[in-house]
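What follows are several structures.
FYI, it's all coordinate maths here, none of it is from the lab. Remember, it's a predicted structure, so these values are computed and weren't measured experimentally. Cβ atoms are built from the backbone, for glycine too; each structure is taken alone.
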Structure P
Amino acid sequence: MYDAIVVGAGPAGGMAARALAGSGFRTLVLEKKKVVGEPVQCAEGVSRFGLESNGLRAQDEWVAQPIAGAACVVPNGASFSITRLPGYAIDRAAFDRWIVGGAVDRGAEVRTSTRVTGLEARDRGWRVQANGRSFEGRIVVAADGPTSFLARSLGLVRSQEQIVAYEYRFPRDAVPALDPERFLLYIGERYDGGYAWIFPKGDFVNVGAGGHIDAHAATLEFCKEHGIDPSRRERIIAGTIPYRYELSSYAIPGFAVAGDAAGVANPMNGAGIHPGIFSGRLAGEFAAMALERDDPAAMTAYDRALRSSPFLDPLLWWMIDRVRGWSDRLMDDVGEELARTAWKSVNLGTALRTLVRKPWLGLHSREFLRMIRALELCEHYGW
């Protein structure tokens, strides 16, 4: 009998296991992959705030390069800064192993190549079926990725909407349209609320596209338009990103769901590392509290805490739904105006001057006001 079983050894599962093992509880981590972190399914960017607000510090073993922020590029080529807060391009596989390694250092046991196939409630906890074996645990944290098998098996998932992302990793000299210190996000009608990207990563560059689109075709077209030869790619990365999940609850007595399994990736940009480590840490802390009190029902407080967090602010879904209806012309107009001034400095005066130049933008004034708030959320919690 384990005190806690964590399913999934990504950032969310690793953080949950760290919290549990660090509190002295016998913790088992089950991971279906043969090697933790591989294959990579991520554009590999995270903010410094995202790490440090969750008690983590950047490490040379997984930081590919520091990043000075991110910019959005509209269809006509104009760009504006999304954030100037610092962050990192990381080696995601090494990052995942470091997170999980911290749990092992605290006493957690990890079993790879172990696919969970069933979950059954027991008198004193749970029985987890995996690879033809049974594992008993008082608490289960499901961090099993966007398919969220465990949450679905318990009937917690009401609906799931996912998008697909596709990416090439190139040597640095293969990508001419490169800002060496910032992530670039290219938006347009063609991406249907998603975007294409160029993310510098030390000696390499990640180039890809994602959204409600054919991500493979969009990535090829983007490379063609920017003079990038796909044959020079060194790696192909593809993955599923949770876009809009509705769960009846993120926790029930003795059970919590975190990370991509909970659908907490930012719908504005698909970022999942920061919400993953946050939700995993939170789930682990509530699980440890439930074990300390010998009260599985204490886990349900995690549901309230996660729902009240910035990561699940309904404004983010409202805003991306509006953006999906914007024309390229509207995106160009917004980009040109924000290129003239930082979005943080937008006030009534700048809004009035903009309306004098482009009165048709007044039709979208409510969206623009809410967009500023969405950008504030994304600056701190969106990457």
Structure Q
Amino acid sequence: MEQRPILPLGLEGLMQWMQQRNWPRFHARQVWHWILARRCRDFAQMSDLPKRLRQELAEHFRFYATKVLQTQRAKDGTCKLLVGLADGEPGAVSASPPSAVECVLIPEQDRRTACLSTQVGCGMGCVFCASGLDGVVRNLEWWEILEQLLHLTDQLPPEERLSHIVVMGMGEPLANLENLLTALRWATDRNGLGLSQRHVTISTVGLPTRIRQLADLQLAYHLAVSLHAPDDALRTQLVPTNSKIGIAAILEAADYYFQKTGRQVTFEYVLLRGINDGAQQARALGQLLRGRRAHVNLIPFNEVPGLPYRRPTDAALAEFQRLLRAHGVSVTVRKRKGSEIQAACGQLRRRSLTNLDAKKSGSLSPTHSIPATASS
């Protein structure tokens, strides 16, 4: 009998499966709790279920629809996974990078943060981002987002748990909002992974309608808007979708989010040497955000092979930060994590795609092919 992945059924679907086999529906909640909250990857170990039910579950289901294709670990503990998706034939897991996404585990002091992807590729076209170099392929299903969390959890020792989630991987999260919210509901459910909503950050390039839609739900998620420029002319050069939106509309939506949720909005700003890291841009950004309940997260560019952009100098970074503070703007600089494993979103997938194409053409040694790692 071919086993099918269990999460795509959803809890209600699993309840129906139980009912069809004359098992009480509440057993589905027990199974869900074992998988999500108790990190169980063996039906035989679900000790509060009848033995015959455990056997039936093992016959019909497997735990993952996705598969870890590659694992990279940095000296600072950052762990990056390339996760293959079940595209094509039912139950088939593709090893082709266009059907793969990245997720990252970032350990820091008492935090264990998961960085998630929401799309295969990205359609926003930010010129400095590796995720969008090949465009967007498709949205991820909710269980493909949730399974990233499970794969990352499997990387932790038994005594550790995920504490935070940042939706800052591949794709535009608000372009796949419904599936993202379903995955986050299970991530924050007490019978799921049990994380606090206040420990979840959703990053967006700035889609005003979707920001307002999210605000109206009045959830406690933190919102981060990728701004990258203080004026429309420069931002449109860096983020082409800005030509149809404009910074003013994005700021109005961000203000609305704060009004509805009480959650301070973070504005992310990737610093590119000689492009948006000058004193003029810093002063303009300070004027733009002065008086707002907002925070700026400065991100020195993580250099990507094949792109012409460079990190700012330390002096330029320090001056940019000083000028923002002089305007009364709260600001921090994001720490660089996992640089030696290409932890910036999209780099590992893109490198793997290049390697796979080269291998198919015979120009790459087999020792450079994507190594698959064991996964349940």
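Summary table
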read-out: If FRET efficiency 1/(1 + (r/R0)^6) of positions 105 and 185 (r between Cβ atoms, R0 = 30 Å, to 0.05) is computed and equals 0.25, the structure in P, Q; value: P
read-out: Structures P, Q, by relative contact order in percent (Cα under 8 Å, 6 or more apart): label with the highest value; value: P
read-out: FRET efficiency 1/(1 + (r/R0)^6) of positions 33 and 233 (r between Cβ atoms, R0 = 25 Å, to 0.05) - structure with the largest value, from P, Q; value: P
read-out: Entry that produces 24.4 once mean count of other Cβ atoms within 10 Å over residues 17-24 is calculated, selected from P, Q; value: P
read-out: Which of P, Q yields 1.00 [FRET efficiency 1/(1 + (r/R0)^6) of positions 121 and 249 (r between Cβ atoms, R0 = 30 Å, to 0.05), calculated]; value: P
read-out: Which of P, Q leads on distance in nm of label points 7 Å out along Cα→Cβ at positions 1 and 161, largest value; value: P
read-out: Comparison of P, Q by distance in nm of label points 7 Å out along Cα→Cβ at positions 81 and 169 - largest value held by; value: P
read-out: With distance in nm of label points 7 Å out along Cα→Cβ at positions 41 and 209 derived as 2.2, matching label from P, Q; value: P
